[in-house]
Structure P
């Protein structure tokens, strides 16, 4: 158990391993009712509650956040909520899936990186984030197509996408939450209100 340090032994005929990271909510965003502010890992069990809200905000731009945003976007006409998507990243980028780009996952490249000095690895890994962070190209295309269809003819899809926007704090206000946001490129701070906040 990673929390307690206890060790357990299990025996099995077949084994499936998931190597995804543990859900993480930054300390400064914790402490709110979990039915209103929660990680994308809890989204499926919270879909009904989310559908009752007037405003929903997804924070983050990885695959999990994109899948939640896509599901919310598909369900929006049936529920009528305002939907916003915020990320501190430069944009809502697809992962690198080209054959040449994927050479980074070959055993030869892994051995190469493994043998590099730690300081070089520390500089290299963050610059390769689109190889393991980002949105599946198919998910990205489906979100784009939905937004396009909803905005044809000048219609307002009641959706907002905010890149380069960091959520610095969340505070309960009345029946919603005030997100203290900072758009780091324009150096502008603003408050964004939402009844439900889903962190990815």
Structure Q
């Protein structure tokens, strides 16, 4: 995590460092990203950089956490707007919220694509594992509640199903990015509705 020195910087300067890091990691996979280019774009010295972060990985983890928190806020808001206790309506809102977030933040989406290019990298494995664990817990809780309420079949293995839904969540974004594009449109809605229809027919009580 960044040092206290970094957090004591004026917000504008912290934002410049963040923006420079986003641009670099969107343009290059982690292994090819350059601290030199980041500090040049941010307008700081390399010495200052190492007063803020222990290294490139420290910066990347911080960047990923900030983006994750931004996305989490958007998804929470999306779910609240739906205002439904129906599992499938909530899942639809989450999928659409995630795709909309990626479409609105193309640099963030590019960072995600670059992560997938280096799946064996320890830093990527760490972040993917942490994200997967969070999503798994979230989806399993939703499934358990739906089973208890009689909206999902009681014979469903909620842990396994939560794992599948979490995996689908990641792959929906990959599919959309590769085959559809970055614009949020009706094709995105149709794709998500087809997925939710598949889940509903397989799980609904």
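With respect to relative contact order in percent (Cα under 8 Å, 6 or more apart), the largest value across structures P, Q is given by P. Tell me which of P, Q gives 2.1 when you compute distance in nm of label points 7 Å out along Cα→Cβ at positions 60 and 76. The read-out comes from structure P. Please state which of the structures P, Q yields 60, 33, 32 when Cα extents along the principal axes in Å is computed from it. Value 60, 33, 32 for Cα extents along the principal axes in Å corresponds to Q out of P, Q. With helix-only ellipticity at 222 nm (-39500 (n - 2.57) for each DSSP H run of 4 or more, over all residues; to 500) derived from the coordinates and found to be -25000, which of P, Q does the value describe? The value was obtained from structure Q.
Comparing Rg/Rh (Cα atoms, Kirkwood Rh), for residues 52-147 alone across structures P, Q, the highest value is found for P.
Any read-out appearing in this document is the output of simple, stated calculations on the displayed coordinates, not a laboratory observation. Fair warning: this is a prediction, and the values are worked out from it, not measured in the lab. Cβ atoms are built from the backbone, for glycine too; each structure is taken alone.
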